[in-house]
Structure I
Amino acid sequence: MFKRVVLKLSGEFLANENGFGISPETSRRLAGLIKDALEGTQVELAIVIGGGNFWRGERNGKGMDAATADYIGMLGTVMNAMALQDAMESVGRPTRVMSSIHMAAVAEPYIRRRAMRHLEKGRVVIFGGGNGAPFFTTDTTSTLRAMEIGADVVLMAKNKVDGVYDSDPRKNPDATRFDALTHQDVVDQRLEVMDATALTLCMDKNLPIVVFDIFQDGNLRRLFAGERVGTLIQS
């Protein structure tokens, strides 16, 4: 059973049906799902959220300075973190946003010990602003924060994909799902779980990863209860 977890969410989970921007209704539905899964557990939850519903550096920033494009994406993650905080608190779950990019009017600066203290007090902590430096994805931020705060696992949330497959199950109906893999298996088979930097960090520090469908009824609660869901990756 996991005590402290980092949940990696896609920014698109907050978006409207076109996959862009923030839908308050969609955000509250996601917040309610997370709140219900936490009820009655002792799990300490930190969240890292992407910014793809606003900006993707390699696509939207084409022709721009690459570092500038990445910083714009980091600002998008702060907007998503604030929106998710609002949704979480609207369903009654105390939440704190911490940003690697200092913007004191809307978020606390990321300080490792302060983040851990929030978790110990039962608050959900949402990390925005990436890791504060360009050229790294929010996958890498998830693994870095997980190691810093002593998390037991990184939960990689997906939509309509219930684990890791040997090929894209949305394109190949005969794709095979893996119940368990090692980090090295993921590298050797070039499976698309997370970016290479993030995966290498997890492998070096033996940090488990679970890939699962967050919108499948009961999955998140079952994970918090220690049940096997999706695909487990560990050394």
Structure II
Amino acid sequence: MEVRFDGKRALVTGAGKGIGRDTAKALVKCGAEVFALSRTQEDLDSLVQEYPGIQPVQCDLGDPEATKAAVESVGPIDLLVNNAGIIILQPFLDVTLDAFDKVMNTNVRAVLQVSQIVAKGMVERGTGGSIVNLSSLVSKSVLKEHTSYCASKGALDVMSKVMALELGPHKIRVNTVNPTVVLTDMTRKIGYGDPAKAGPILARIPLGKLVEVDDVVNAILYLLSDKAAMVNGTHLPIEGGFLTS
């Protein structure tokens, strides 16, 4: 199935590393004009060196004023991928308000703000568009020490449904992808590169392996594309059968 985005302008948040970075590169390969947003300038520099056509946007989404200025600066957007996210692991009884706020601000509040700016432009132009929010399977099947992260992804799923409901009449589709543990730098840093930690999750996946970045990127491309023209308000699990066990 060939997917093309010629003539489309795409914004990917959290594009410096992992899923966001590979999504930005994939969109370029499919013909889109891509704006890659990251808080880390070094990551953007290396991305542009690899793909000179990508437009870098340096911004910390934890800063609402900087976020507004950065997103408005890129102009009209047809395809939005809200990929940026953080995770802070703490046992429930030790969850701090500061950590909880940081996770919710990046994983939920920033998605709200970025999507509002982009969607208002889509509505004004009357051309429609597609938004994909990167959620997680932890919105459906929780993990220990993931209180803030699970709460943020549960909120993101529900917010995405409201977005789909209200933006649908403007021909704007909104969906989420909900992978289980994906092998990225972030997940390796919190221990999932260790078979001992990954073991209990692998035991529940009939396909016997963790999700790779490409598995998620391919799902994002599908949901952004006209191939998913009647897919709206959906949470797409990418989990190798984890929920069957």
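The numbers here are math on the coordinates, done by the rules we state, and not lab data. The structure presented is a predicted model; accordingly, all values stated were derived computationally and were not measured. Cβ atoms are built from the backbone, for glycine too; each structure is taken alone.
By the measure Kirkwood radius over Cα pairs in Å, for residues 20-91 alone, tell me the structure among I, II with the highest figure.
On the way: I: 13.5; II: 13.1.
Structure I gives the largest value of Kirkwood radius over Cα pairs in Å, for residues 20-91 alone among I, II.
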task: Consider the structures I, II: one of them gives 1.00 for FRET efficiency 1/(1 + (r/R0)^6) of positions 124 and 172 (r between Cβ atoms, R0 = 30 Å, to 0.05) as calculated from the coordinates. Say which.
output: II
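Compare FRET efficiency 1/(1 + (r/R0)^6) of positions 12 and 188 (r between Cβ atoms, R0 = 30 Å, to 0.05) across structures I, II and report the one with the greatest value. Provide the component values of the computation, followed by the final result.
On the way: I: 0.55; II: 0.90.
Once FRET efficiency 1/(1 + (r/R0)^6) of positions 12 and 188 (r between Cβ atoms, R0 = 30 Å, to 0.05) is tallied for I, II, the winner is II.
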message: Please compute distance in nm of label points 7 Å out along Cα→Cβ at positions 84 and 100 for structures I, II and give me the label with the greatest value.
response: II
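Among the shown structures I, II, from which was the value 2.0 of distance in nm of label points 7 Å out along Cα→Cβ at positions 76 and 156 calculated?
Numbers: I: 2.0; II: 2.9.
Source structure for this number: I.
Have a look at I, II and say which one yields 0.50 for FRET efficiency 1/(1 + (r/R0)^6) of positions 68 and 108 (r between Cβ atoms, R0 = 25 Å, to 0.05), as calculated.
Details: I: 0.50; II: 0.90.
Source structure: I.
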- request: Could you figure out which one of I, II the value 22 for relative contact order in percent (Cα under 8 Å, 6 or more apart) was computed from?
  value: I
